[in-house]
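Multiple structures follow.
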Structure I
Amino acid sequence: MLSIHPEQMQSLKYDLEQRHKEEFVQQLQQDYPMPTMTMDNRQLQELVAQGYENAKELEIVEKRDIYRFISLNFLPKELLDSPFIQSVLIRVLNNFNWSGRPDFIEHNISHRQ
């Protein structure tokens, strides 16, 4: 019988997260070429790493949803600075009982651009 030790499982989890972060950097560069063009690779990696951690704190765990959460950083400034939009984002993201949070944000906020 195969047994995976907790340290091995932690290492696998870490490696998977690193792979996801690398993919997110590349995807952001494809999806948002203009804003990411002004960022060096280290800045973009830091933004992704911080966004990944923030997503986990908000119990956003699916890879696609984590990416969508991180990509909120690239919404137009006037949208992000709107008190109404900020209020909606805070209320939606803090509702841990609702699995449809990323879908709601994508359909009702991200598409406002």
Structure II
Amino acid sequence: MLTAAALGMVTYGVYSVGWAIADLMTGAHVELWAELALIVFGVLLVLAAAFVRVRLPGGLAFAIGALLALQALAVHTAAHLGTGVPPQVLRGAIATALVAMAAPYDGQRRAR
């Protein structure tokens, strides 16, 4: 489950970075600072996913912070695009599921 959670976080981060880059290339729908923040927090989530996978203490907290920042930026983007609440609930549910899959392994090392 830990690998699936880490891969899900990587996918979420890459999606966020890709969406922001595509939006910048096609004519930004939101402010430049929001697009750049999506890129930064997407990259941080990918890094946090690696920390979660190797069970680094604090890695899950790092990932939760990046996920919360991406969620906040998604709400900001939804306000500009007028997409409404359902996509935000789905994104929040996905983030919650990823954290729930990784939580039992947070900071634990195998006994030798």
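The numbers here are math on the coordinates, done by the rules we state, and not lab data. Just so it is clear, the model here is predicted, and its values are computed rather than measured. Cβ atoms are built from the backbone, for glycine too; each structure is taken alone.
Odds and ends about this structure:
- When distance in nm of label points 7 Å out along Cα→Cβ at positions 23 and 95 is worked out for each of I, II, structure I gives the greatest result.
- helix-only ellipticity at 222 nm (-39500 (n - 2.57) for each DSSP H run of 4 or more, over all residues; to 500) from the coordinates reads -21500; which among I, II: I
- Structure from which 12.4 was derived, mean count of other Cβ atoms within 10 Å over residues 39-46, options I, II: I
- When mean count of other Cβ atoms within 10 Å over residues 31-38 is worked out for each of I, II, structure II gives the greatest result.
- Highest-scoring label, criterion being volume of the Cα convex hull per residue in Å³, among I, II: I
- Distance in nm of label points 7 Å out along Cα→Cβ at positions 7 and 87 from the coordinates reads 5.3; which among I, II: I
- Among candidates I, II, the computation of relative contact order in percent (Cα under 8 Å, 6 or more apart) that gave 34 used structure II.
- Parent structure of the calculated result 16.8, given that mean count of other Cβ atoms within 10 Å over residues 47-54 is the read-out and I, II the choices: I
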